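Q: Structures are listed in the sections that come next.
Values in this text are rule-based calculations from the coordinates and carry no lab data. Note that the structure is a prediction, hence the values are computed from the model and not measured. Cβ atoms are built from the backbone, for glycine too; each structure is taken alone.
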Structure I
Amino acid sequence: MAHPYHHALSSVKKWGGTVDDFMAVHAWFDQSKEITADFRHRALRHHAEGIFMAETIFGATLTLSNGRIIPTRWVGEQHVKEDLGFIPSFADWVKAIRPEPWMGRAERIEALVDPHLASPVVAVI
């Protein structure tokens, strides 16, 4: 797996600037390696939604040290394409997850917490 530094070097080659101009974005994409240190970490941010999420965190554009302004989305797209070869949707990742019984098990708590749905208390005389 590529290190964020190597993705940043690739960004410098494409758009100029310095490695530091790009490190925060590339490190953010790979921060999920803290959770699982294999390719599965990519399911968290390596998709179209993750690229748009990066825009909300880092802003719509990046101003490089050479003065050039580029869309943050370009950097996210570059990162994901370098790792996966294309930009999947989040749905593409979800379709690849094998469902386990515990994933769908949920206790219905509505009647326990919503007084409008709870059964009326019957007084015993």
Structure II
Amino acid sequence: MANINRKKNRRRVHFRIRKKVEGTEVRPRLAVHFSNKNIYAQLIDDDSGKTLASASTKDKKAGLGSSANSANAAKVGTIIAERGKSAGIDSVVFDRGGFIYSQKVKALADAAREGGLKF
């Protein structure tokens, strides 16, 4: 039986996605990452290598518990949309980070869209 390594497979998919997805200053990349306990989202300008805005469940200002579930993903999505709007960003390129587009990823993306970000 083949040894299945989920982390290695996700990394391989992520590198394949990153060949196609690139953020600019006008249209930054919305990168998401999920660990077992936390959710992270960043708006990244790949041309200059800077993070323009970020949100996670670890933020003290967000007031979220450290739980990587769909409800917290939706809250992180609304927070990153608010911070992106305050930074003058209205359209982004979505980078799902090699994660399957369902449940948590979909909840974060839908909340960011409702917050005003255009994908």
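Q: Given a computed value of 22.1, 84 for Rg and Dmax of the Cα atoms in Å, which structure among I, II does it belong to?
A: Values: I: 22.1, 84; II: 14.1, 51.
Of the options listed, only I reproduces it.
Q: Given that relative contact order in percent (Cα under 8 Å, 6 or more apart), derived from a single structure, equals 28, which label among I, II identifies that structure? Before the final figure, lay out each step's value.
A: Values: I: 21; II: 28.
The value was obtained from structure II.
Q: Distance in nm of label points 7 Å out along Cα→Cβ at positions 33 and 105 was computed and gave 3.5; which structure, I, II, did it come from? Walk me through the numbers on the way to the answer.
A: Numbers: I: 3.5; II: 1.6.
Label of the source structure: I.
Q: From which structure (I, II) was helix-only ellipticity at 222 nm (-39500 (n - 2.57) for each DSSP H run of 4 or more, over all residues; to 500) calculated, if the value obtained is -14000?
A: Details: I: -14000; II: -11500.
Here the read-out was taken from I.
Q: In terms of mean count of other Cβ atoms within 10 Å over residues 17-24, which of structures I, II is highest? Please list the in-between numbers first.
A: Working: I: 17.0; II: 13.8.
Top value of mean count of other Cβ atoms within 10 Å over residues 17-24 goes to structure I.
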